[in-house]
Structure 1
Amino acid sequence: MCSGNICRSPMAAALFERRAAERGASPSVRSVGLLEAGVAAPPEVLEVMDGYGLDLRGHRSVVLDSTLVTGADLVVGMSLRHVQQAALADPDAWPRIFRLKELVRRGTWIGPRLPGQDAPSWLHAAHGDRTRAALVNLSPEDDVVDPYGGPLEGYVTVAEELDGLTTALAELLWPTP
């Protein structure tokens, strides 16, 4: 999830699907945003993702609603604002809502899924001792910067960061035996 659902979250979703598939997994991945529905990804996103062999030309933004949060096994936001909005949409989903950097950091700390461990159990362990007070933490430490409106180099940097984070998440969720 990101703000407009035209840059970070569609890039992350496409990269994560690829990394999961490389590990033999096929999760159902959707990207959403907080703003307007039906908007195409900007040319910079298309150009950068072409470099990864991923075509986002058919992507159109989708707006977050509570049913998407409620029905998700995992909700990943690019910034604190996105996590806050998802938690407001479905407060009971809090243990399954993370910023991407936060989830990778916490997942690295607890280690990859163990043989026989299901994803919900692993997410429960990653959630650990988090409290809702984290929703007022204004530190941008775990945010992925929004490249929208900036130079192409900013999109390249964000795509590289997202590729690293989604690769790490896929390795945590589907470790090689």
Structure 2
Amino acid sequence: MDLQEALWLIISIIVIFTIIIVITRIFGLRTFAKMSSFDFASTIAVGSVMASVILNTNYSLVKGGVALGTIIGFQTLFSFLIRKVKILQKLFTNKPQIIMWNGKMLHKKMKRCNVGEADLIAKLREANVHDFNEVKAVIFESTGDVSVIHNNENKKVEPQLLKDVNTQSLFFNKENV
């Protein structure tokens, strides 16, 4: 790499990062949120475009900026449509799944979510769980994240917290949560 290529690389990085910051300011913080699988795919695509612009001398900064704006604009439109059109929400979003309830691992649900016992236990440790009985629920979110609801003094879980969670085929009903 000669000096001219090094300068071009530095300028490309500064310009493409400036473009992504401006786009993020225009489209909002959701740009890099991991709220759905589509958001995750968009983040991967943005990273790929940025890398292509930075490392490929044949890839123009304008083309990269247009590609980034299109990806993030489509992500914004898609997330808006998912919120407003119920049929699209059903087609394109996964429902969160309960994989542990009242201290008991739900192995069939875990298998459907492709979550192993060791993975679940690691997430419980991250959530500072000392005993399975401390767990009211573990939810495998549509983003792939795992949420742990602690069993504090046997308090009931606010039903709104389980509103979109797939509770089908579970041995409890939402009223007893």
Structure 3
Amino acid sequence: MMYETPQLETERLILKRGTYDDFVKVYEYDFTKLRNINGEFEFVKYDPERLKGWEIPDPETYDWLLYLKETMEPIGNVVANREQKDIKAIELAFNTHPNYWRKGYTSEAIIEIMRFLFKQGYENILCGYDEGNIKSKSIGEKLGFLPYEVEENAWTKNGVSITRYTSILSKERFNELYKTNSK
């Protein structure tokens, strides 16, 4: 399937494909160091060279940068990919620049993106997080995602096995929670 990332809009945000320079602003820090996985939490600058090509659309991924409407400052990124056709699902992954944490921007963007994805025919949205990543876990819970799968020993970090959790939100539950019609 070929995806085309459309521009979406919320009360405070514009969600659209981004430029290389905008990815560099969003990914100022290495998010793998900010997730608190295995107790690691530190602000380490990300090498912008590793972002080259991110602005080129992946034909199997929806990929939005989040921009503040008032300033068009890029503040985060949400990706939808890794379809699971057997349950008509697609998985979300997201990062938000630390300067914009705890302001509700990520949740606002994800709700609008889910509205779009359900209109595309998906019946379920998946959202995963790794052990220790409390921020991602709490965003999923806040949005109404429910536990779905647990993969113990999914990967290893510094010799410690890390468990990966996947949660799910059905179209029906989304419509109940957000009083919307995305049939």
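Each value in this text was obtained by applying a stated rule to the coordinates, not by laboratory testing. Keep in mind the model is a prediction, meaning the values are calculated, not measured. Cβ atoms are built from the backbone, for glycine too; each structure is taken alone.
Identify the structure, out of 1, 2, 3, from whose coordinates Rg and Dmax of the Cα atoms in Å was calculated to give 16.1, 47. Going label by label, the one that fits is 3.
Tell me which of 1, 2, 3 gives -6500 when you compute helix-only ellipticity at 222 nm (-39500 (n - 2.57) for each DSSP H run of 4 or more, over all residues; to 500).
Numbers: 1: -14000; 2: -17000; 3: -6500.
Attributed to the structure labelled 3.
With volume of the Cα convex hull per residue in Å³, for residues 42-97 alone computed over the structures 1, 2, 3, the top value is the one for 3, the highest of the group.
Just checking, which of 1, 2, 3 has the largest value of mean count of other Cβ atoms within 10 Å over residues 90-97?
On the way: 1: 17.4; 2: 14.8; 3: 21.1.
Greatest value across 1, 2, 3: structure 3.
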